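So, here come the structures, one by one.
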Structure 1
């Protein structure tokens with residue numbers, strides 16, 4: 001291993017180990033290499049600018065904002081009520097509402113944190129009042145929230161599309177079946193938990209109540225139809241779709257639902273900016289990091305070593321999934337994609353894995369990482385809403401993590417599971 005590689009890896013790992021924010025750790029590691037290798041510091045500034053100027057990255061703050069607007073505008077509550085009239089009378093019905101409403105909200109926001117926050121704030125207290133264990137309710141809200149990276153539109157797929165230079169539209173489609181499979185598995189978990197804990201069922205909704213609920217939710221349900229229909233109808237790009245989603249949410253919130261106010265919009269914009277700034281900062285500073293990794297051929301050398309050591313694709317993919325799962329449990333998922341993206345792509349190419357199929361594998365891993373202890377981002381959002389500690393929620397979330405791992409297995413070893421809709 002060269003001096004550049006040693007300094008790069010050692011500095012980043014050391015800073016991350018003492019809890020330095022990932023964007024700063026990546027930037028300092030890159031700067032350390034520039035000093036050691038006597039490279040002009042302007043190189044780093046140029047790479048930061050280049051890394052933040054991709055048109056596709058504009059979708060990130062826009063989808064974040066769309067999620068904030070939908071929540072503040074009352075549309076998330078309408079979705080929950082519409083899902084409730086369908087399944088609340090079944091065993092585990094109220095828990096199932098969390099999963100179904102999260103799946104629809106994921107198709108609006110494209111963000112796991114936004115979905116977890118919006119649905120968790122409504123459903124964790126509601127499930128607790130209905131007799132569900134609070135830790136289970138929190139774990140379910142977290143697990144349902146991570147449908148955000150899989151069900152299109154998806155911020156994670158946008159980032160991976162930029163890194164891998166693949167069609168974001170096809171990547172969106174590759175996440176639909178894995179996302180729906182995770183949702184289906186979570187519904188089974190809801191049923192089994194409610195049956196075992198003898199959670200009382202709620203009254204079946206009348207036909208009139210059902211019609212009224214869907215009439216009230218029509219504006220919320222139209223949002224994913226407009227966004228996804230526009231993308232796959234060739235009317236606008238995924239980035240433009242994010243802008244359309246924001247405009248739609250503002251108009252509906254101000255003029256139809258009337259729960260948004262012009263005075264309250266700046267605060268919503270600021271919250272979206274804070275969240276998206278963290279993601280964009282990691283992507284921007286990681287560009288210089290990635291260039292240094294590429295120049296030192298770390299990714300290529302590792303891919304060659306793996307290909308020489310492992311001659312069967314299924315073993316290589318199993319190893320990658322295990323490594324990614326362990327990394328995602330202790331490291332920011334966006335940072336993993338950006339930092340290790342070139343290496344992962346080189347390995348996938350070496351073993352002849354379809355780039356879109358590989359993107360589905362990576363983003364399914366990302367979804368799991370956002371819920372997995374000890375530092376899953378959505379896990380901490382759920383804990384903040386419920387007030388519970390990491391241990392209590394972690395004990396309840398493992399059956400749901402198991403569901404996600406089964407879907408990851410199918411996504412990895414049955415390519416058509418991801419590519420059936422992506423073509």
Structure 2
């Protein structure tokens with residue numbers, strides 16, 4: 001980065017500080033990963049200079065003969081990898097990909113169903129603050145911690161029969177168990193709804209056979225490309241054979257929803273990087289990697305349980321773990337855990353839990369996962385060590401409790417942050433974590 005260092009030393013120094021943070025810490029946010037050097041090279045290439053509004057062979061600008069081929073290659077690789085009829089690789093990210101599904105299948109005011117945000121669903125599956133719920137009628141289904149796979153299918157069916165949604169979502173952002181797409185398909189088929197699977201979190205696991213595939217059961221699949229798929233930050237929308245049978249024009253509707261419905265010109269450097277990631281995901285080494293993600297997650301979950309933590313679902317069946325901290329830190333305790341773990345160079349995110357006793361702003365759990373640390377080469381034995389560090393960190397803040405009165409929280413949290421940065425035990429753990437992390441390389445960082 002000699003040119004960046006020379007022309008913009010301020011940004012250069014910030015990039016280098018972020019490099020150091022990534023090298024010296026344990027990244028447990030399940031929606032983050034490290035791309036390969038080839039993906040980075042495509043993402044940072046001269047393709048960022050081109051404008052290619054439209055689709056291959058149907059552009060509104062000239063000079064796209066090579067860009068067309070790149071996008072077609074990305075489409076074909078996605079179709080082959082996931083076994084779908086069509087793939088749109090232009091979405092800038094997962095949220096516009098999901099909103100395009102609404103544009104393709106619904107009219108404003110139509111009813112749809114999705115998993116509630118506080119129950120592990122995604123913002124764009126109908127949360128009240130999302131445009132998806134503002135412009136459509138959102139019916140949310142939840143989970144029940146007492147049930148084997150958390151979903152009450154009888155209740156979901158009852159909601160579907162009552163509200164007759166035109167679209168049903170399956171897939172979440174904080175769901176630790178495998179999705180049984182066939183059960184949702186039975187409900188969607190009964191009410192004549194489109195069934196869309198959001199596989200943003202598990203796309204790489206599905207591609208590698210480490211998680212059930214929704215392809216045979218759903219009409220539409222959306223995904224991001226940067227989580228378990230280990231590509232650049234982007235999105236895709238795929239249509240299945242079942243989708244085409246339900247609506248022969250579905251692919252065209254999806255394409256029209258992305259452009260001109262929601263977006264202008266695609267990010268061609270992103271498209272190329274997605275193509276590279278899809279090729280990598282078709283390799284045997286990637287399949288081994290994806291299965292290791294799950295093995296690491298299972299071991300980390302078991303190790304956390306042995307350390308006395310309460311897990312939603314009591315286990316994981318994919319790449320992520322949702323921990324209920326309310327028995328230790330009380331309602332809203334996720335903020336204490338995230339802050340203290342950050343200081344110890346262990347990065348995860350505070351998260352709501354089913355039947356959240358506090359609020360999304362002050363959630364009572366944390367969400368963590370294993371894609372990034374698996375990319376760095378960590379194995380099952382390392383999960384035990386990470387769980388032990390997490391326990392030691394939480395012990396340092398276990399006496400902190402979020403005030404019940406909202407007016408008192410800002411003052412209390414300010415005081416907590418002032419106290420916790422001086423905690424000598426946390427500083428000791430941070431040094432241990434740093435030394436450990438430096439033994440595992442990060443792609444693209446020397």
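Here, each number is a calculation from the coordinates, and none is a lab measurement. Computed from a predicted model, the values in this text were never measured in an experiment. Cβ atoms are built from the backbone, for glycine too; each structure is taken alone.
Mean count of other Cβ atoms within 10 Å over residues 199-206 computed as 28.2: which structure among 1, 2? Computed on structure 2.
Once mean projected area of the Cα convex hull in nm², for residues 231-310 alone is calculated for all of 1, 2, which comes out largest? Top value of mean projected area of the Cα convex hull in nm², for residues 231-310 alone, among 1, 2, belongs to structure 1. Source structure of the calculated read-out (relative contact order in percent (Cα under 8 Å, 6 or more apart), 22) within 1, 2: 2. Computing helix-only ellipticity at 222 nm (-39500 (n - 2.57) for each DSSP H run of 4 or more, over all residues; to 500) across structures 1, 2 gives -25500 for structure 1. Upon calculation of distance in nm of label points 7 Å out along Cα→Cβ at positions 95 and 383 from the atomic coordinates, which of the structures 1, 2 produces 3.2? Matching structure: 2.
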